[in-house]
1. Rank structures P, Q by relative contact order in percent (Cα under 8 Å, 6 or more apart) and report only the one at the top, that is, the highest.
2. Matching task: -8500 is the computed value of helix-only ellipticity at 222 nm (-39500 (n - 2.57) for each DSSP H run of 4 or more, over all residues; to 500). Pick the structure from P, Q.
3. For which of P, Q does Cα extents along the principal axes in Å, calculated from the coordinates, equal 80, 39, 30?
4. Quick check: 13.0 is what I get for mean projected area of the Cα convex hull in nm², for residues 49-176 alone, calculated from one of P, Q. Which structure matches?
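What follows is calculated from the coordinates using simple rules that are stated; it is not laboratory data. Not measured: the values here are computed from a predicted model.
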Structure P
Amino acid sequence: MLVLGGQRLLDGLDQPITGVEVSGQLKQLDEAVIAGWVQQQITEGVLLTDLNSLQVQLQARPWVARVAVRRKWPGLLHVSLQEHVPVARWNERALLTAQGLVFEPEQLPVMQGAPLLKGSDSSSREVLREFAKLQAELAELNFKVVALEKSERGTWLAQLMSAESLAATETKQPALIEVALGKQELAERLERFKSLYYSVLKAKLNEIERVDLRYTNGVAVQWKAPVAVS
């Protein structure tokens, strides 16, 4: 009897939801779309609406990092959203946050200058850490790491862009160099690359196709094929 009486009391006090407010610094999520979706899910009043269920469903949306749904008297629901902020592209199908979280929006946004990182989803944090270390090490050489991949066999392959040397063409595109780092001793191999850069590579950046650092005591350089002049 007490339960039934309590339910009747709630029914009597419950007020219809007259609107949905959405807040947050949103770039990818549309406030009106979110508010409209929430409104469509509502079948009860302010007191009886299951806020947890709404929150769980909103959290499942690709761009949503955090969400909180609360009641706002007399007849409103307030939805507070925080978006994921991507720092890299991931496997050409998804995006990566600064925490190494992979998420897949329905449509990938244009991310000018964002690196392309590749690997298994379980290795996303490791790949992001190695990217940050590699970028920090190569900054003094005016290289930008535009891509980094960890293969299924555990080998690392990077693509570097030289901001210092522009290709001697009409397009004036920066030189791109592929660097094979192998599996182990990445720090030592990177030091070998830096030493070679100052002694040999710096003056010939536009001619380099690939640098292979996987050798124990040496380095292999693959040069670009000469352009035929007609």
Structure Q
Amino acid sequence: MMFIMTDVRKTFLDCWKEFAKVVVQKFPLLGYRFSPDEILKREYVSGVNYQQLNETQGKYDQLFNNQSSQEANAINNEDVQFLRKIIEMVGSLPTAYDDCIKIDDAFTCHIKDNVRPVVDVMINKAYSYVPIIDSRNKLVGIFSNGTQLEMRKRDIGIVEELTFEDIEDLVVMKAHEELAVCKNEKFLFVGKNTARSELQAHTSMAKAKDDIIFVTETGDSTEPIIGFLTVTDVHNLSQSAG
């Protein structure tokens, strides 16, 4: 006997897929290890009726695995409305995009720029890092305090004509992974929709409070940089929200 899915159950499945998509976008570092309902429980997102979420999860499991089960047949418009409410709630959580310094407003440099003016700004503003970007806002490298230490080790003076292109092997991302003086420098790439609470959870144990979190469209390091923030920024946001 062929089973024909009713409109309400089809809508329910569509809403669950959207719910799962939104949760993974907001919590990408957890999204591929836990189910959507487990993620919300782990993050303990406020305002969620977790008992109702458990019941809804059970109905989804039954519908997905056995469309003619009693639980699947019990799905109704209330379940659909509940999922829509959760989707809206999760979708409205503050994100990395909301919190970051947008790249157009940040102090950055380009590979052909002179090094000395950037060093002067770093000293005056107490910056530990300056991103080096190309014309499409893609990250070329990072000029850091560690980079300057390596330059001193190699007796590279910061003369007027020195450009970042001249020290490209010291500023590319690979250098920050391999050079001993840069071993404590950490950089995280996250998607623009990553929830603030996820950033807080994954930076709470960070040792260096000025490590950078770069924000891109999906968290891919090869994408244009939308903005960035530091671990300290995330901690301050957590305290202000509390």
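1. Working: P: 10; Q: 20.
Comparing P, Q, the top value of relative contact order in percent (Cα under 8 Å, 6 or more apart) belongs to Q.
2. Details: P: -8500; Q: -14000.
This figure was derived from P.
3. Q
4. On the way: P: 11.2; Q: 13.0.
Only structure Q yields this read-out.
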